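Below, each structure is written out as structure tokens.
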Structure P
Amino acid sequence: MSNDRGLGDLARRLTDLGETRRAICAIAGAPGSGKSTLAERLVERLNQDTPGIAALLPMDGYHFDDLHLVPAGLRPRKGAPETFDVGGLRHILMRLRANEEDAVAVPVFDRDIEIARAGARLIPSSVRLIVCEGNYLLLDRAPWNTLRPLFDLTVMIEVPEEELRRRLTRRWEGYRLTPEEIAWKLDGNDLPNGRAVMADSAPADVVVRPEA
């Protein structure tokens, strides 16, 4: 799926779903699996064929703020399923599906400062195809499982854990974390979250695996 042909097939499938109404695609996978990259490439491909037809909705914009996470004792687990505003995401998805407003404002997570910026992106009513990406979009447990009926096409990216470890190590090294901090990030949070995604997600319409 990482090649142009696979991306084109996915773009055509989503375009067909959006012929008569707005369609929403969910791209899920473990931390470090490449969800954001695939989602961005898909939106770019769709807009190349028909400018303005597609927009991106990242799940990370629905992180709970540290003002809640710290007193709740959840700050070390930021990024785990319980650290997201699932109800807020569901409400926005419902508004996007209805497409009754001139535009819907959605939040975008600023990783450099670890804060979700409210209303950072507007999705106008002219957009026919929404690509939503995030770890837990297909998680088959409450409250995450309330999202599944809102998606017209679902994609799961499957990456071996050792490859995830390599990618995530490189990511956190880029943020100048110490080896001890990286070890905690990986084994205390990222990889356990990834195992939950792979073990507890509902089956996807499309499964993407890295090329050999």
Structure Q
Amino acid sequence: MARRTQAERSAATHEALVQATLELLVEHGWAGVTSVAVCARAGLTRGAFVHHFDGLPALFAAALDHRYAALASVAQSQPRPTSVTDLVTHAWQTMIGIDFKVVIEAWLAAANDDELGAALGPVIERFAKLVHPEQRPDLLSDEAAQSFFLLARETMLGLALGRATNKGPLDHEERVLEQLLRLADEHDARIGHEGDSR
């Protein structure tokens, strides 16, 4: 078996630290993650942590970036939405396709910690641009459709927050999603999108 290069070993160490951070974030939340706990979970020394990251905010930013990449991967693996209903469905499937608790924890922590907010801000901003209605002018072609999608997105984020704190789906989740999809169907009918959107 060929020996790994220094770059490969470095990448593996970086990945191990990020994965350990993600696991601990899901289990304990942002406030419950320390560099000591991350190193112990990853099976690495504190020196490895210091070599790769300037501190916990930088590690948290890398972890959040990793989670956003996973979200993007889930979204890209699905057929491209062809209607507002598809767009809502895909947004929800992306949110529940991976553990969204990390993302929610990050947003809350960034709002309450200036140093962490500075580290996470650029990562959050990149993600916000990806999910902005302006990214799909073909489906969200007017202000009414854009406003509806923002309403749907924020509602689904609320459901995702509920899932994170409830440790599973909420009792009313299905009813809320049915209403969002009904309204999405109405927008599709109004703006003339055709085809079976579900």
Structure R
Amino acid sequence: MKFKKIIENNQKWIEDHLKLDPDYFTNLSKGQSPEVLYIGCSDSRVTAEEIIGARPGEVFVHRNIANIVTNSDVNVMSVINYAVVHLKVKHIVVCGHYYCGGVKAAMQATDLGILNLWLRNIRDVYRLHKEELKAIKDEELRYKRLVELNVQEQCVNILKTIEVQQAYREYGISIHGWVFDIKTGKIIDLKIDFANVLKGLWDIYDYTAK
């Protein structure tokens, strides 16, 4: 997309929507009640609304490099808090994608300056699953598996938050780990068994246990 076309594209977008519904933007301005919080990667190829076919108002979205959820990031923690406590979303999705540049960079022993701090979150995922990853001889398959494991660990980080734990007990909020395959356009549900992943450890993270 050429930068100078952005405003023109916006005007056409407005006109197209008003043709279908003259009250579209009036209704949109009344508020939002999305059922889904989507946490994805900032990669320009994987725009959330585009790949899941969502319309404005249907999905609350947060994106950063390599879809990281860390308790030291006030941004993502604030997004989760607002989505769960105020919007009462029913589902939280962490969606990674194959051929993620952030994950690829984290696999390399290279000084990347300010990015080192952020990518360490992914390197920690590698450390946690080092045995499994080292056993994968094919580099591309190891790369893909790290993408999947990174999604899994970010889902676990979401489960560690008190807001999500309270929402689970109050109305059964669901956490989902997905990977978007850029080569096929398909979303893959990793069907993560969180009970097994956190086996023997849940009591450490459960803030709401009586």
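Read-outs: derived from the displayed coordinates by stated rules, not from any lab. Because the structure is predicted, anything quoted here is derived from the model rather than measured. Cβ atoms are built from the backbone, for glycine too; each structure is taken alone.
Things worth noting here:
- Ranking P, Q, R by mean count of other Cβ atoms within 10 Å over residues 34-41, the structure that comes out highest: R
- Origin of the derived value 2.9 (distance in nm of label points 7 Å out along Cα→Cβ at positions 66 and 146; candidates P, Q, R): P
- Highest-scoring label, criterion being mean count of other Cβ atoms within 10 Å over residues 26-33, among P, Q, R: P
- Highest-scoring entry among P, Q, R, by FRET efficiency 1/(1 + (r/R0)^6) of positions 90 and 186 (r between Cβ atoms, R0 = 25 Å, to 0.05), is Q.
- When mean count of other Cβ atoms within 10 Å over residues 106-113 is worked out for each of P, Q, R, structure Q gives the greatest result.
- Parent structure of the calculated result -13000, given that helix-only ellipticity at 222 nm (-39500 (n - 2.57) for each DSSP H run of 4 or more, over all residues; to 500) is the read-out and P, Q, R the choices: R
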